[in-house]
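Each structure below is given as structure tokens.
What follows draws every value from the coordinates through simple rules; no lab data is involved. Not measured: the values here are computed from a predicted model. Cβ atoms are built from the backbone, for glycine too; each structure is taken alone.
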Structure I
Amino acid sequence: MHEPLFQPIDLGAIHAKNRILMAPLTRGRSNYPEAVPNDLMTEYYRQRASAGLIISEATAISAEGRGWPNAPGIWNRDQVEGWKAVTDAVHDAGGAIVLQLWHMGRLVHPSMLDGQPPVSASATSAPGHAHTPTGRQDYEPARALSKEDIARVVGDYRNAAQCAKDAGFDGVQLHGANGYLVDQFLRDGTNLRTDEYGGSAQNRSRFLREVLSALVDVWGAGRVSVRLSPNGETQGCDDSNPAETFAAAARVCQDLGIGFVELRQPGPDGTYGSTDVPQQDGVIRAIYDGPLVLNSDYAADNAVADIESGRCDAVSFGRPFISNPDLPERIRAGAELAPNVNVPRSWYFPGAEGYVDYPSMDEERVAATG
């Protein structure tokens, strides 16, 4: 019934044994301020190695780009060594994993930056509250990146890509979605610039092009991907013409020949995030001819339908992978999925609870017969 999900696929230069990808999921189990992955994280990723490809949680490219106190980083050697344990464990379990590279832009609170303002495409403020080491605080105004700053940040992405390579990942994904720095450049609601990085959709996609080009220089195009969220507002980041904006982004991906594009596209009935803004995968599919991965509120049945119809080539599952570490095996067996419990607290609360304590089907059988 779900056989299309179990056909292997090449996502650029990365071979995936099935089309059930693990979406990037912020889980907040790293330490602060060191941002070094730990043994708990190693076990978490090892448990989920049956995914066709794991896309790691968003990982900061620099201290400037890190706005979650317990999110991991990938800018120094200690972090490389921490991630090396993760990639070794995933590979030993027969899996593949790419690292998602993250700069949060204006969604970093000054308390994480020794009191300095965060940076963004323009001098704007995000709505809502930031997560900080001392609790939730209002976001504060960002400083617009100068051209020299932009070159520096692109260099930070390049360094992070090299660190990811040293850590043994199979590739990298650029986090270009969800209202973070790349998205802040792409959308005209947050990019108010009048230079070559602002104005037209092509200009607003210039930062995306420069960052992806730096990643391609390190990895080769086939091991680089991007995540975009092309429909609807997210964390105060919105656009007046998403079809035009994300057609320009798709052109960048096509020109560079990157390995695959992943889209987070909530609908009007989304569980976490909903919008009436039309989904843009058709616009992107008409321009970018590489593998397309879709995400948001998928179950196995509609994932199969979209793969069989040619709408996408694979689907990334997020929340189902939290409580079902062996999600592909459960789908193949037609087994009932385990529910998430104590959410969303357990998604981000430090410790093993709600993180590595969900049993696999085999462990459930042993417990039942024990």
Structure II
Amino acid sequence: MNPVLVPTNDVNSEHGILVMWFAEDGAEVAKDELLAEVETSKAVLEVVAPVAGVLLHAAAKGTEVSLTEPIAQLFATPAERDAYAAARAAAPAAAPDGPRATAKAVRRAVELGVDLASLRLDRLITVKDVEAAVAVPAPAADLPAPLPGAPGRQRILIVGAALGATQVLDILAGSTTQQAVAIVDDDASRWGDLVHGVPVVGGAALISELFTAGAFDAAIIAIGRSPAVRARFRELCASAGVPLANAIDPTARIATDVRLGQGNIICAFCHVATGVRMGDNNFFSAYNSFDHHSVIGSDNASGPSVYTSGRVTIGSRIRFGTGIVIEPDVTVGDDAAIASGAVLVTSVPPEHAVKTKIVTTTVVPLRR
């Protein structure tokens, strides 16, 4: 039996969210095959098989996992895996002793006077959960205020201060109708920073307060790698009554008969053809092309150069890699993941992953 651990050098994170399984429970996997994706507050981490074997999941998609505990086990044979799974299922469950929480979350709850049982979370409670429960922003004296914004422009709050924010800010730089005035990010180490001249004013708990105070007019979620996180922040904005705004690069070509939702980020040199229907809160990187009469859901994210033919149906919360081609009339179901370099000629069911064969290359010095 070989444990499958999450590779990370992030000493500030104890836990992450298991965003996606790329290999099904019970599958036979090869050494170095991509198994899962885990997201922390700092990064999205890819988990690969340390050895070949038969996979046994130890955590479900969408749950919080410890970065120091195995998220799966690998066995030499299906029989060994099944025997271990049966023994684990037969073991008596430990009686719960109050809500499950990290040690740091317990200490923070004491500091803030939060009753952990009142959070009613069916998962491990983290420091962020505790701080979100009180939703007390840092003192104004310690953090910058949003920019005032130019008259006549839509004032934009950007959610997320990482590289996605720089892409959105680049799109808005030449706009005469929109202006970014503030950024929020739950990574406290970024608070007080400037990203292309726009201040990071605090965490996402401030969104409702800033909107009520009239500090901004609409939000754009600038998180490009995780559809699940995009969906969560869209729901947070909706619950606070905060509208989302589109950010469309001036080099993008949007046909006249296109219906766009709100909160979409469409980067440089994208093409959205006639008859396309697009939902909300999608993040499409440069050189994406969606051909005629395709239907696109919400909360999707892509790398560059994703091309669809006509009449393609794309669901919601799908992560696309780079350099993907989709043939006509193909449907990609909700919560799927499509690897870079894939060519889709048949439909992909919901919650399935499309993997591609990676060819190993060798880098050698040039002969002179």
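Please state which of the structures I, II yields 0.8 when distance in nm of label points 7 Å out along Cα→Cβ at positions 190 and 222 is computed from it.
The structure behind it is II.
Out of I, II, which one gives 19.4, 68 for Rg and Dmax of the Cα atoms in Å as computed from the coordinates?
Corresponding structure: I.
From I, II, which structure was volume of the Cα convex hull per residue in Å³, for residues 46-141 alone = 140 calculated on?
So the calculation was done on II.
Among the shown structures I, II, from which was the value 14.4 of mean count of other Cβ atoms within 10 Å over residues 78-85 calculated?
II
When you work out distance in nm of label points 7 Å out along Cα→Cβ at positions 118 and 318 for each of the structures I, II, which one comes out largest?
Max of distance in nm of label points 7 Å out along Cα→Cβ at positions 118 and 318: II.
Of the structures labelled I, II, which one yields -9500 when helix-only ellipticity at 222 nm (-39500 (n - 2.57) for each DSSP H run of 4 or more, over all residues; to 500) is computed from its coordinates?
Structure of origin is I.
Identify the structure, out of I, II, from whose coordinates distance in nm of label points 7 Å out along Cα→Cβ at positions 254 and 286 was calculated to give 2.0.
II
Given a value of 2.5 for distance in nm of label points 7 Å out along Cα→Cβ at positions 262 and 294, point me to the structure among I, II it was derived from.
II
With relative contact order in percent (Cα under 8 Å, 6 or more apart) computed per structure, which member of I, II shows the largest figure?
Comparing I, II, the top value of relative contact order in percent (Cα under 8 Å, 6 or more apart) belongs to I.
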